[in-house]
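Bear in mind that the values in this text are calculations on the coordinates, not laboratory data. These figures come from a predicted structure and were not determined experimentally. Cβ atoms are built from the backbone, for glycine too; each structure is taken alone.
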Structure P
């Protein structure tokens, strides 16, 4: 139990904000996304994030581990060193709407840029395999302008969560291929304001 409710609430809020800032950082976000697909050693993470300096990568992994966003699932002695294998702690790595709004505008833009870069990077890595095998895969990209009330926006989030939950529960089979599903729902300011005279509710 918490002896001083106000203190506990503010402490929890501080912890939530700190976790949000950890997740919004581009390098740390990429580490978490890499571990969302499989358990990896530090060396394997480094092979996936070749553009990240080793010192920065080690620091990011240590910070995520200290925050319990990732955890060590095994240790193997190789020569005079211990090689650790990390796994993502799913419950602590979820990026909720509060994660994005508790940071700064610059951190939100950084997160958006990281997501955009990952789409390009994942596509480029797949195309680099060579040949025309990529033509056999089913890629999907779609952009739609949606006019939603706050309640409808919440409904959309519930629908997307149901889709993710359905497919995340699938067991990995021998003939399954790894896919990256990246969804971004952001406000748009490109449309003009609604003309009251054209509103269906207008007299």
Structure Q
């Protein structure tokens, strides 16, 4: 390898991913049996152990790392935790909708238009994610394989930044559990267009 590479993955399916859907945000939830099995199976396809693993502090990300690689993360990056969902967190989507249907509808259909009370905006999320991932990228040594386990919201806002697309396209970005990405960069820059979805067999 001659370029810096960072591999990123969304955590596995959790018990709160549902159905029924329960809003997670920055609260902890465990991987479901399905999520654990899928992560273990994906880990068997990984061509090598990373030299360094970084993770969101969330339990679901740390569990995903354990299932993929049989080890704990080497580092925790707090700026890569999921978006804060304020008063939604811990509630079933149906429970939140009973209390404030307009707020839930806005978050699910147009999250760029406003955050739940006490939560973060997409702009705030993107700002801290870019700072956190920039710090990781800057610290990658040449030919070092670095892996980062994070969240769907983190990855979507990162993709919007790297591809220089508006946050109004946030919800249109596909983001299944255990989606894997490769970022090639000397530095993280807006409009770099240097992130792509890959399969494990494509990892260098």
Structure R
């Protein structure tokens, strides 16, 4: 390795300080990477569970709707569905998890029941409405967790690149620079000591 840094004690101290900072940064980033990996694993489990919940809710909702259609007929169901007036309020914010900006999705369904007289209306209609509302909430939660997972994975990749750069480039470089400077200083010290001995010998001969 060609090192163009002058071999001085000041430069050796600076190089050692930089090396110490690199090692400290590597340790911190490696810890961050491990925590991110645990977070990713945890969120992945949550995502899979919510996906299953959404599938189950939709299946149950469509089953209830099918029973309502059989019980009341398509025309009556369409009339009831037209009377249902709801507003969906979606609030989006963000929070940080280990440096990654992750979303917080809040879904609020504003209702003004009753939408219809319960007389002559199948209980499967109420069941369908309840299941569909819960499905919407779970879909919003699923979107939040999937985006969180994606951003955590991106942060993990960025952190891994930094860890690798410190581990494979910066730490070896500054370790080698510190070694070379230290060797040059030792060599210069030995040469200076040898020169000083020669001078002392010559002075001693002159005094004789």
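A value of 32 was computed for relative contact order in percent (Cα under 8 Å, 6 or more apart); which of P, Q, R is the source structure? Traced to structure Q.
Computing Cα extents along the principal axes in Å gives 52, 37, 24 for which of P, Q, R? Computed on structure Q. helix-only ellipticity at 222 nm (-39500 (n - 2.57) for each DSSP H run of 4 or more, over all residues; to 500) computed as -10000: which structure among P, Q, R? Clearly, the read-out refers to Q. Quick check: 3.3 is what I get for distance in nm of label points 7 Å out along Cα→Cβ at positions 37 and 165, calculated from one of P, Q, R. Which structure matches? For distance in nm of label points 7 Å out along Cα→Cβ at positions 37 and 165, the value 3.3 is produced by structure Q. Given a value of 52, 23, 22 for Cα extents along the principal axes in Å, for residues 93-180 alone, point me to the structure among P, Q, R it was derived from. Computed on structure Q.
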